[in-house]
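Coordinate-derived values only; no laboratory data. Everything numeric in this text was worked out from a predicted model, so none of it was measured. Cβ atoms are built from the backbone, for glycine too; each structure is taken alone.
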Structure P
Amino acid sequence: MVKKIIFLLCVVSIIVACSSSDDSNSDNSDNFDRTALLSNYADDIIVPAIVNFQTKVADMDVARSNFVNDINQNNLDLLSEAWLEAYGAWQYVAMYNIGIAETFTANENGFRVYFNVYPVTTNLIESAASGTDYNLNAETYFAAQGFPALDFLIHGIADSDTTPLDKFTTNVNFDGYIDYLTNVQSQINNRSNTILNDWQNTFRDEFVANTSSSVTGSFSKIVNDYINYYERALRANKIGTPAGNFSAGQTFPDKVEAYYKNDVSKELALLGLDAVQKFFNGQSFDNSSTSSESFASYLDYLENSELKNDINAQFEAARQQIQSLNDSFSQQVIDDNTQMTEAYDALQAAVVLLKVDMASIFDVQIDFQDNDGD
């Protein structure tokens, strides 16, 4: 009798163990090929976008070097063109706060703090140019580096100056401005190099292999990074904040992206939306006519094609609203802010579709929260 009881207990233990093992993989019980999805995202979208970004950053560094070695308006204009090219390429990598990029900072904006915090804090730049010690890795300087800092250095006019070029020629602190320009560029170079090397050397394989929906799984992380970028960096920062959506109607025409260049904020917003939609549909970075496994195809597999279509339709509606805006969002806020808020509303309509509906269907827990009433 005792032997029978022991035998039954062993059988039960085996069943429980097997059940527990099954539970550990239950977050991918639908049998969709997440490995293929993550492979497509890594090999055809993320890494090519980072390579392209790195190329544009290198071109910008060459333009910076040419300008520093021969300071004149023509070379400053060429630096401006290279800056805009790199800024446009940045829009296609800004959502990937994963891998080594995730370790850069615990700030809620992730690795973006080293590339694109705006509005830029110009008094920190001017203080640094005057000789004050500074550290671009310190949190204080998150808003005084990256593309917004270069925007001010290339296009902005410092106190007592008449033109942007004066910072590097007649300004009493011209040496300091040149040094700051070089150090900001170096920070961008180093951070982007580190990210690309991580993906190419080790992280790509780790990313593809970790298909779990758990908070540590690649699939969960990329879903969260994607939605986080859409909600915060695109919807809120590019449109909502300058339009006053979070400040009882008070508008902020100075809080737009590329404020000092001032005629490319719409261009950058459209590139950001383009990156979001192509990623959703799994379109190759180098060949947009080619697509593979993606969030969209996953929804098809789970018989939720209607949600997929609704998300794409809302992206298109948002694109139309943004396209109707002034090239300068600053001017749009001043002239007719209603159009800005309508663009925000169009973007906002996709938040629930992504953050609630899609995430729930994918069985992914959202790991961030906003306080703007979403």
Structure Q
Amino acid sequence: MPATRPAHADIALRNRCTRWLNGHRPQRSMRESLMALAELPEAALALDVYGEGEALQALEADVAALLGKPAARFFHKGVAAQLAALRVHGGAGDGPVALHPQSHIAIDEAEAFEALMGLRGLRIGEPDRPFGVEALAALPERPAVVVVELPLRRGGYRLPAWEELAGISRWCREAGVPLHVDGARLWEAAAHYGRPLADIAALADSVYVSFYKGLGGLAGCVLAGSESFIAATAPWQTRLAGNVYTQYPVVLAARDGLRRQLPRMADYRERARQLAALLVGEPGWRVAPEPPQVNAFQLHLPAGPAALREGLLAVARDQGFWLGARAVASTVLDGGAMVEIVIGDAADGWADAQALQAVRDAVAVSRR
């Protein structure tokens, strides 16, 4: 199920901290956020209106070029973008959609493709492991569209090997089945493959990329593909309440993220691998995958989820170091808990040894 909304108290505590383990340094108020956006050069341009605007169209064109696709369309939310993509690829019937059972589309989007679009899921693959060509070949029926999430977030931010991904692409093209990439974190995945974004996107018929995760934007995303495909998604954008009157703050934040965060993705991945190597040296601690493939990974700790959450919050209150507030049951350690670690520019404010000690302190509090 989708993650629950954070409590106001958690947000207030996070904002009082001076160091943050995950993601990018947070802006503590709407005023701070808006003032930063106002300093961007694109802020002098006119507001977009119902999807038409110089800054918005420039963003679409630039992302299309990065992905090597002929066309792109800005959406206010990834759920809407991917529903539109699957509806266009899947057709008017109950077109079967092949996807991993841990995929964002199945879990975090609450299976909206089935509930709202009348499509039908063909769930393939094993837990915590991206599926490959063999799983596709073993399907009981030909899918209308295949979805690959790069990386598979709920599976530990794992990626298929390049050869496997290329094999999936070949299988789809030989079978005449569209391949859609859920690339919410594709910016981060490119560093693992050591290939340009366009080389990865070339394997797929359509690609969705997000602006608010690794790029640290406010919201929004882009769906890219052929000109005919993007044109076919236009009415679905309206039907999915995506034709917003103006989206200029989101567009500005996306531009800022592309400019500041995209060039740092390889460095964030390396920092994640260094930190993971340190954490896994602690008795009873586990990292998955080991080593991390992108800038994010799972840390499994010998503490119950509720107790660990209290430990995380205690470190925030006592040390001003925000380690997060969400711990879930571990699938690796019996009775343990799992937290996700995502490296962004917030990591500029602490050394790996400091992060290690802070997590130690949280685990110690959880055992009292």
* **Which of P, Q leads on distance in nm of label points 7 Å out along Cα→Cβ at positions 54 and 246, largest value** => P
* Structure fact -> When P, Q are compared on volume of the Cα convex hull per residue in Å³, the highest value belongs to P
* Asked: For which of P, Q does helix-only ellipticity at 222 nm (-39500 (n - 2.57) for each DSSP H run of 4 or more, over all residues; to 500), calculated from the coordinates, equal -17500?
  -> P
* A value of 170 was computed for volume of the Cα convex hull per residue in Å³, for residues 150-293 alone; which of P, Q is the source structure? -> P
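Thinking of P, Q, which structure, once distance in nm of label points 7 Å out along Cα→Cβ at positions 182 and 262 is computed, gives back 3.1?
P
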* To do: Have a look at P, Q and say which one yields 31, 21, 17 for Cα extents along the principal axes in Å, for residues 278-325 alone, as calculated.
  => Q
* A value of 14.8 was derived for mean count of other Cβ atoms within 10 Å over residues 46-53; which structure in P, Q was it taken from? -> Q
